[in-house]
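No lab work stands behind these numbers, since they all come straight from the coordinates. Owing to the predicted nature of the structure, the values given are computational and were not obtained by experimental measurement. Cβ atoms are built from the backbone, for glycine too; each structure is taken alone.
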Structure 1
Amino acid sequence: MLDSSEAQTLAYYNQHALSFAEQTQQVDFQALQQQFLGYLTAGDLILDLGCGSGRDTLYFLNQGFDVVAVDGSEKLCTLASAYTRHEVIKADFEDFTTELRFAGIWACASLVHVKRIKLGRVLRKYLDLLRDDGIFYLSFKYGDQEIIRDGRYFNYLNEELLHRLLQDLPGTGLLKLEITHDVRHDHQQERWLNCFIRKKS
């Protein structure tokens with residue numbers, strides 16, 4: 001169940017869906033997209049978790065992958081579906097259910113909105129949806145604070161917090177950790193923690 005700050009975050013994305021989509025759909029994210037796809041095989045099934053504008057879903061589809069796209073914002077689901085010409089499922093992180101098992105889960109700048117106290121539980125849920133040896137990409141604003149900014153809740157993570165989190169997730173291995181600057185021109189001062197995790201067989 002969403003708490004007040006999570007509900008406020010969803011309300012923000014519903015209210016600002018069009019401007020958010022316009023800001024993010026054309027952003028060049030190929031460096032990290034290609035790293036992620038490098039761990040997979042063409043035709044594999046990917047879960048785009050918190051797909052936002054649909055930018056990454058469309059890229060993965062165009063590269064020959066099957067994609068299940070999910071977002072909690074009804075307005076973003078509508079825009080992303082029109083942009084990708086692909087179904088986008090409306091569900092928040094805790095409510096989404098499926099019988100499918102994925103070769104890769106892509107959670108780009110989405111789990112940053114999950115409260116820290118819930119994050120371990122949410123990650124365990126999605127690790128269960130990965131095949132053995134599946135790949136989980138997730139990214140967080142770099143730091144250690146939990147804040148509400150511009151009407152949205154953010155859970156920042158640094159290396160220490162991430163390693164502490166992974167210690168409580170047995171059966172996972174950290175493949176790569178990379179700190180990058182935001183690719184949006186008006187946000188380049190912000191840094192992101194990018195994590196590639198493998199589910200061990």
Structure 2
Amino acid sequence: MSTVEKTSVGRRRLLLLVPFMAFLALSAVFLMQLFSGRDTSVVPSALIGDPVPPIELPALQGMGLPGLVPADFEGNVTLVNVWGSWCAPCRKEHPLLMQLAEDERIRLVGLNYKDEPENARRFLGELGNPFDAIGVDRTGRAAIDWGVYGVPETFLVGPDGIIRYKHVGEFTPESLQREFLPQIEKILAGMS
């Protein structure tokens with residue numbers, strides 16, 4: 001075999017080896033992520049530890065409730081739920097919000113995201129209204145300022161107006177017990 005032929009064979013082997021090595025490297029990364037034990041549903045928020053965004057949102061008309069004003073977060077442990085009537089997971093988690101609304105230690109407010117007012121009122125009329133205030137974000141701009149990835153998302157705000165916790169996706173009874181209620185207790189313990 002000539003030197004030219006040997007070089008050609010070497011290049012072909014290299015061309016076959018490079019994609020195989022890339023596949024192995026990607027597989028290793030995916031396996032490490034899969035077996036890391038890290039909860040992939042947890043999405044960090046750059047706003048944790050920051051004050052609530054300084055945005056005033058108008059009230060959902062016809063509900064007899066105020067809109068969202070940053071000053072209203074002061075002095076209360078507040079749960080902020082980002083929801084829309086068009087959102088199936090929002091409908092699914094709503095009974096848990098109704099349950100949380102019975103806890104007088106926390107204030108529940110809603111951020112109605114990209115929704116038609118009549119649809120939002122119908123949604124709350126059918127399922128009940130757990131909220132003490134509802135701010136309407138028709139364009140989605142306020143949700144961007146809150147760091148929302150999608151709906152539903154829920155934030156816990158301390159009595160100092162600082163965002164303390166964020167939950168992405170719908171609540172389940174398990175996530176409520178395992179994650180959210182301990183976070184509420186932690187904030188309440190810090191108030192004493």
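For the read-out relative contact order in percent (Cα under 8 Å, 6 or more apart), a value of 26 was computed from one structure; give its label from 1, 2. Write out the running numbers ahead of the final one.
Numbers: 1: 20; 2: 26.
This value belongs to structure 2.
Rg and Dmax of the Cα atoms in Å was computed and gave 24.1, 89; which structure, 1, 2, did it come from? Clearly, the read-out refers to 2. Among the shown structures 1, 2, from which was the value 23.8 of mean count of other Cβ atoms within 10 Å over residues 52-59 calculated? Checking each candidate, the match is 1.
Looking at structures 1, 2, which one was FRET efficiency 1/(1 + (r/R0)^6) of positions 12 and 92 (r between Cβ atoms, R0 = 25 Å, to 0.05) calculated from, given that it came out as 0.95? Before the final figure, lay out each step's value.
Details: 1: 0.95; 2: 0.00.
Among 1, 2, the structure yielding 0.95 for FRET efficiency 1/(1 + (r/R0)^6) of positions 12 and 92 (r between Cβ atoms, R0 = 25 Å, to 0.05) is 1.
Determine which structure produced the value -10000 for helix-only ellipticity at 222 nm (-39500 (n - 2.57) for each DSSP H run of 4 or more, over all residues; to 500), calculated from the coordinates; the candidates are 1, 2. Among 1, 2, the structure yielding -10000 for helix-only ellipticity at 222 nm (-39500 (n - 2.57) for each DSSP H run of 4 or more, over all residues; to 500) is 1.
Once distance in nm of label points 7 Å out along Cα→Cβ at positions 68 and 132 is calculated for all of 1, 2, which comes out largest?
Details: 1: 2.0; 2: 1.5.
Looking at the calculated values, the largest one is 1.
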